[in-house]
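Structures incoming, each one as structure tokens.
Only the coordinates and a few stated rules stand behind these numbers; no lab work does. Because the structure is a prediction, the values reported are computed rather than measured. Cβ atoms are built from the backbone, for glycine too; each structure is taken alone.
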Structure 1
Amino acid sequence: MACKVIAHRGANKKAPQNTLPAFSTAIEEGTDGFETDVHLTKDGIPVICHNYTIDATSDGRGEVTSYNLAEIKKFDFGSYFSEDFKETPLPTLDEFLELTADSGCEIINIELKCPKDSKIAVLVEKTLESVRKYGCLDRVIISSFSPEVLKTVKEIDARCKTAFLYPINNPAVCRMILYPFFMVKKIGCDFIHPAHITVTKKIVTVAHALGIKVNVWTVNDKKTILKLLEYGVDGIITDMPLETRAVIDEFEQKRAESNV
């Protein structure tokens, strides 16, 4: 099967990241799926925001968890990107799922940051509650850098697919063939989501042999995309879904022609 295109925070080069316009643009561009991030507001509502704070992407300041939903909805999450998106609000998880669940896309990747207040079970339960409400559990992947978060997901609903994210802070360790597979198998992950600079052909081969799929983040340049396609990765998380799709289609066409 062809490698899947997963829009990182939506088509965030063409609309403000993690907003409904960014996700709508990705749908229009034919993405196979989405990657987004969830935190809880002060009153326990799951909302879409990458950082723990709203400083970088809004006209407000402070942590997501310090605001009630009604308060955080008053901030402008579009003008930092362009005046064309002035007064774009931060979406709730429900609003995101209402849009994406009906889009026909195959993958809905929700990253859960480990809560600073340690209320992991609350974050996971609220997220899964929304996912079940929109009937898209079979398409959802919950990813996290935190093994504890992923373990909690499986404890609450074993049907939900999970993915272990691992970062670029120690690429040499990440390239070790047995890392992170012992831990991933122990907590029952279905995917690994490695940073692209840590990925090798052998890592992909070992993952597939263990029944684990590989979605790689965050890739925007053609040279790296082609390398990852040669490795056989299952998905590419990208800021540029339309352009990434074109590279994949070109690769698949050349491969088909060479097999004739």
Structure 2
Amino acid sequence: MTDNIAGKVIVITGASSGMGAAAARHLAARKASVVLGARRGDRLTSLVSEITAAGGKATAVVTDVTKREDLSKLVDTAVATYGRIDVLINNAGVMPLSPMERLKVDEWDQMIDVNLKGVLYGIAAALPHMQAQKSGHIINLSSVAGHKVLNGGAVYAATKFGVGALSEGLRAEMAPYNIRTTVISPGAVDTELADHISEQDVREAMKEFAAQVAVPAETFARMVAFAINEPEDVGISEIIFRPTAQEF
């Protein structure tokens, strides 16, 4: 079996909980060096301690993906600490769903800033290093909502459709540099995303749905590992995964 993960330097945003934390644990256990970014520094510190206690290599930088300078610092820390950046996982995201008629404009702005601009800022930070290396892998997070628009999710879906589009454009443009691009579109996963929905009726409906069908965050970690582990001449363009019980 090919081992294309051991020794790689992998930067992960949104790493303090959920899918990002699961990916950090899984990849560190497979001998990658992980550099973790998120806003909650206490959780990052705890996760780094957990990984290093288990024999892994991990570093953390408090990061707000809506600030371009924070993404630059995160990636530069990876290069300064480990000498390079092999993989960037743009995992950070928010999902404050609501019907558009409720005019939650501040939440629309937040989704655009985190889910779309945050991904672009990560790409801007990593790309010069990867181009200089003539190698690298950028993994962007979309969603099944990036393929199907559901009631209450129009703006969220718009950001995730956007991630899919920019990922495909990036894939084509970076082919001459041997830089791979993967977009991963999860269905229902057991994370904190629904906790931050401000509309009580929407939040309760989403949490009830997730309780019935959601798969563990470790499912995402395995998908990421699969994409990274393929030989360098193979690019996994997109992975869509859902709970078997999820109908849409």
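Figure out for me which of the structures 1, 2 the number 1.00 belongs to, where FRET efficiency 1/(1 + (r/R0)^6) of positions 86 and 230 (r between Cβ atoms, R0 = 25 Å, to 0.05) was derived from the coordinates.
Working: 1: 0.05; 2: 1.00.
Only one of 1, 2 returns 1.00 for FRET efficiency 1/(1 + (r/R0)^6) of positions 86 and 230 (r between Cβ atoms, R0 = 25 Å, to 0.05), namely 2.
State the single structure among 1, 2 that was used to calculate volume of the Cα convex hull per residue in Å³, giving 117.
Working: 1: 126; 2: 117.
Structure 2 accounts for this read-out.
Given that P(r) over Cα pairs in 10 Å bins from 0, in percent, for residues 142-213 alone, derived from a single structure, equals 18, 42, 24, 12, 4, which label among 1, 2 identifies that structure?
Details: 1: 21, 56, 21, 2; 2: 18, 42, 24, 12, 4.
Attributed to the structure labelled 2.
The value -14000 for helix-only ellipticity at 222 nm (-39500 (n - 2.57) for each DSSP H run of 4 or more, over all residues; to 500) was derived from one model only; which of 1, 2 is it? Can you show the working numbers first?
On the way: 1: -10000; 2: -14000.
Answer for the origin of the read-out: 2.
On distance in nm of label points 7 Å out along Cα→Cβ at positions 62 and 222, which of the structures labelled 1, 2 is highest? Intermediate results must be reported in sequence, preceding the final value.
Details: 1: 4.8; 2: 3.6.
Ranking 1, 2 on distance in nm of label points 7 Å out along Cα→Cβ at positions 62 and 222, first place is 1.
For Rg/Rh (Cα atoms, Kirkwood Rh), for residues 46-117 alone, find whichever of 1, 2 sits highest and give me its label. Display every interim value, and only then the final one.
Details: 1: 0.98; 2: 1.11.
If we compare Rg/Rh (Cα atoms, Kirkwood Rh), for residues 46-117 alone over 1, 2, the biggest value is for 2.
If distance in nm of label points 7 Å out along Cα→Cβ at positions 78 and 102 is calculated from each of 1, 2, which structure is the one that comes out at 3.5?
On the way: 1: 1.9; 2: 3.5.
Only structure 2 yields this read-out.
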